[in-house]
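Computed from the coordinates by the stated procedures, all read-outs in this text should not be read as laboratory data. Treat the numbers as computed from the prediction; the structure is a model and nothing was measured.
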Structure 1
Amino acid sequence: MSKQKYYQNIFALLRGLKTVQPLSEDFHIHKFSDTPNTWVKETSIFRSDTYSIILLTKGEAEYKIGLSEYHITEGSIYFQAPQHLRYYNRLSEWQGYVIVFMDSFFEDHPTLKKLVTEFDGFKITSKVVVQLSDEILSETEQMFQHLYDISYSKSVHRFAKAKSLLELVMHQSTEHYNYQYSNQKETKQNRIVKQFEQIVEKHLYDITQDNVERLITISEIASQININATYLGEVLKKVTGKTPKEILSDRIVLEARSLLNNTDMAINEIAYFLKFQDASNFTKFFKQKTGVSPSDYRL
């Protein structure tokens, strides 16, 4: 099987988005004003083995993580993690900052590692956007600017300093994230939907890492939630308007579109990779969901 061409590092990500050269192999920061005119306005659906923290001080965008959609506006700070299947579309020109880093950047920094790995905004199905007040936005922008200045300085210790400043960014992000979302009440039915989505997202991520042998069933998902499949179907239909099978199928289609857009894998390779029995089953499934065949979609 040919190797996937997901954006597996910072160099691949920034090159794929046709933006700036990275500062290092495991950490980078830039301003949107630094980016060239070639920078991709609208992406295909993609994955990246990177973490990102984006502060938008001006502009607007549509943004998608898996099946969750967001409208990003001025004063937003949002988060991306390796588990996230991503898409964005810039609706107007952006101003602000982009921080990108790999897990290797915080491996030797226990406090930063704990902040990143336990942060809800980096989890598979959690909310990924925080809206900042004008006062907090100004404070956060100063913090990002300081990190930017240090990172582009000539100091031999600039990346060590950057770790400390990124730790400060993570502390602030955690504080404001918890403030925005901790008081939101969750019904039993919404909790079931979230659990379902978490299991589906983790399973699809495990597929991309080649860690599972077959596609999970709805009954197996229901069992993991400790409810029966019939009740799961009733809850999902009531809350989302879709059946469990429809949601799982929609999510598989997104993964297929990402593979078709961002890899050189043949159609039959993608079919087996996504745990279909053969290419014809995959082609039939994809055409039913999208209206076009995988080969026509790739053109």
Structure 2
Amino acid sequence: MLKTEEAAVVQVEHGINANLALRLALRKRTADAVLRIGVIAVVTITSVFLLFPVIVTVFMAFDARDYIGAFPPTSFSTQWFVQLAGSDFLWSAFKTSLLLATATTIASTTIGACAALAISWMTPKWSDLVTTAFLSPLVLPGVIIGFGLLMFLSVHDGLPVFAKLFAGHLIIALPFAVRLTLVGLAGISETLREAALSLGANEIQAFFTITLPLAKNGIAAGAVFGFATSMDDVTVSLFLSDFNTFTLPVALTSLIRSSFDLTIAAAAVALMSVTLLLLIVLDRVLGLERAIGRKT
């Protein structure tokens, strides 16, 4: 009889423990579900907050009204893009931006690749110091860089404005080339270069046959980001431009102050499209995550 009662007590305790475990599991699932919903809500709100200005700009660029009205537009048209295509002022600025971005990309990629290669051969103490020096423009406000260059280059009155713009854009694009090339070089084993040297290759041959092919993704990524940075820059360019030589972002800033119409929105959409196209090319050709170093 006693054993039967003890068995009943054990069964009751097991039932209580099972119910308690079930309640704890349900509470944990509820907490996980609430947390998941909260994370999704935060990500959604943040994404909408970041994308909303872009969405507004795109919609207003296709606004059929001849004035800046309430959002969203009541009808749509491509009139502002037609006006953009016929604007000599903006086309001149776009040509300057394109030429400047191309020259900046070539120079920054070449210098950045060489600098990154030299840094990879340094001791950790010196490599950290030199890397910090090359990446310092990333933490400096563009206003400081532009104003500093304006003061520094003002002593050279005969220097062309395009050369001043090139110097400024090279400073802000070079950190991307150095950093992303370093990411590409980080995955290359030193034994590969040493093996090439032991087989009779010199340093130049080892670089072009071993190092460069393996680091090409990082170099290409640095070139694309440098080009996009140069095309989109307004802060540094604003200090170094004049009335004859100016970039597209500077031209848009000038239009905002003088005659604000939705041609500016159309030009902004065109500029965003160029940047987006570059990222798509980078993703299709190299893989965006691999190019920025997240995947090998």
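Couple of notes before you dig in:
- Label whose coordinates, when percent of Cα pairs over 36 Å apart is calculated, return 20 (choices 1, 2): 1
- At a computed 25 (relative contact order in percent (Cα under 8 Å, 6 or more apart)), which of 1, 2: 2
- With helix-only ellipticity at 222 nm (-39500 (n - 2.57) for each DSSP H run of 4 or more, over all residues; to 500) derived as -15000, matching label from 1, 2: 1
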